[in-house]
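What follows draws every value from the coordinates through simple rules; no lab data is involved. Just so it is clear, the structure is predicted and the values come from calculations on it, not from any experiment. Cβ atoms are built from the backbone, for glycine too; each structure is taken alone.
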Structure I
């Protein structure tokens, strides 16, 4: 069963979303703050995430990197806790805490023993709602973020994927790196970040997601108490609407090179994909598994097993509210890059023309179903799934329903989406080359 999440659910009400596999319930608090839980009685841990519907694509060019900068600053202290107090609180109970920023959301999460969930709720909520964001912390963390960017710039794998994104979507918010660039990070000021924080981190934009050995009513009480100050001044707004694309972001089939004296060439060939929620997403997932999703995939067999041209080769997909990307990554000796690109182009062309075989289709379905179920075996993945359902999708599919959707993919469906791999891709290369002219 797939459940549509009611965008107009009244504050103070609770609804049961799913009962199969695990009990999933949703409560809306004042100001539109959503609390979603999934009970997993067989475990002794709980994972909580506070998800905020803001990411790098929400930033003006002058604010590029602000979402990620803010993620760092929220660990630096509140009016009642220092940075040491925040980290020591979770360390003292053997918990784990971290955060990450994406293009369309930011998440602060912690994993603890079930008995210590109230502490985790209190600490994360304190960080998210009462961060001081002092001038001293901004200046100190600025250097840390610049070091993080420099570290990523030393990793050719990160560089080539960022380059592919930049080539495909150009100077749009989707095309910019999540962390920003050194220029914008050096220019960001405390007032800019503070205004961004106060404008974006509001209850209606947040989902508190918890999975594990938890009781929904108790979690709601803990969240209401931890967010008490913010909820007391919250208005009557309901939950923010699910992000929808206002028009498809144009995909550019550009080419780019970052010349580096590396021992290995890194390459991404990228093509337009599908938007989040597209009806073809399950067929595309199956097709992606066939093309480059495992050791039996066409690309792995042809490039690594048969020809020995590369150690790492795979295909991937990414979907956003109004855009998507399909891609192939390979890392190889620089002298073999021309051969690798030829094989990739030949395989993509053949795949687009003929699609998968019936045998490949069944293998792809099995691989995708296995990865879905195996990926939901721990509370952290369950926490993430129910949060994204609320924040990004507006619906939550039961596991059986999801598996049935994958099983329902026909050979005609797969051959139709395989056509998406036709055409000249955007090409991003990192390696010891002077130009891309010799790679045609």
Structure II
């Protein structure tokens, strides 16, 4: 790979722009700043914020907001790396495309595998939880009804996104408004019921404890790695990606801090006693059962919004890996009328539904969390390399303030977070998975070379 300066195409990735036979050129660029920001926001604000406030209080007591501040700092640096990389590489695939362009096909393949596993396992888990939430309205239903609800949920979202990225994006915008209303109502009403003494710190927690707590809470901030996968369908990506990323993550951070302050102010450290529906308990303390029901309904809407964003974005990852010959060519098929990777969308839906129905998603959950940290690290490295080579594929790129200090600091903080959060057993599982990924890549490379030497 040679260094590329001020040109439109990096030598390592000729698929980035509309070359002959490039399937990306068949996709329709329909996502503007508002639509992409809604997708990122929906991906980020899922079910986690309805549960994690209790965990933060359990670990840090009244100093729980410190975990969110730590997350905001780390995720802010991560977003700057994604914003710069996304403004330089406009191909479908998001972090997979950024890493592949910057670091080559091996690390691109690793990033792509991590994105796929993270997306499918998270979607399957949320789908299962959402089905359970819906069925609480009709207690005593059989397991077959639960399975039917899972299939119906996935099939509905597959159908919406099959018919066009604009259709899927409009649906996500509506869901964004619907999920915001109960959360904003919780903050707007609950702020009048805050007991100031509940917010007083009894002690200042150690930095390691804050960071270890942030290592769990940060997954309420994760999602940008999946939400930027449809980069090939974004209008003017060099400007749209940075604007949408900062807008969505900034809004999510302010919302999370407000929710944590209000919930803690209402319940105090007793918030930690409900590790299932802490926000619903806080709402119940303020306005009674009606408030609790609204928050529970809001959680269901939020999970549905996450699934909407997931099924809009993640199939494009399969499309991108197929485009680069890592997956079967079938997945690069683009619908002649809807201009969507329709077969990738359907196959992705089948995978998500199958994992949700099997119940194995819980075994993938830990790896999904760890893989997000690895992806962030790889994308920070990619942002550094892309800037150094001055790769630009669609207009003047966004330049993160601070230059190379941003990706370097991001890598150092992520490494510290990884060290504070990951157990030996979890690290072992991750290492085994990465060895398998490297082995698959090596086998693919060998099979591709075999016909040439025969």
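A few notes on this one:
- Ranking I, II by distance in nm of label points 7 Å out along Cα→Cβ at positions 82 and 146, the structure that comes out highest: II
- Origin of the value 4.5, where distance in nm of label points 7 Å out along Cα→Cβ at positions 186 and 210 was derived from one of I, II: I
- Comparison of I, II - label where relative contact order in percent (Cα under 8 Å, 6 or more apart) is highest: II
- helix-only ellipticity at 222 nm (-39500 (n - 2.57) for each DSSP H run of 4 or more, over all residues; to 500) derived as -12000 - corresponding label from I, II: I
- Looking across I, II, the calculation of P(r) over Cα pairs in 10 Å bins from 0, in percent, for residues 154-257 alone that yields 10, 25, 27, 24, 12, 1 traces back to I.
- Read-out FRET efficiency 1/(1 + (r/R0)^6) of positions 42 and 130 (r between Cβ atoms, R0 = 30 Å, to 0.05), computed value 0.30, structure in I, II: I
- Structures I, II were shown, and distance in nm of label points 7 Å out along Cα→Cβ at positions 98 and 114 at 1.1 was computed from II.
- Which of I, II leads on percent of Cα pairs over 41 Å apart, largest value: I
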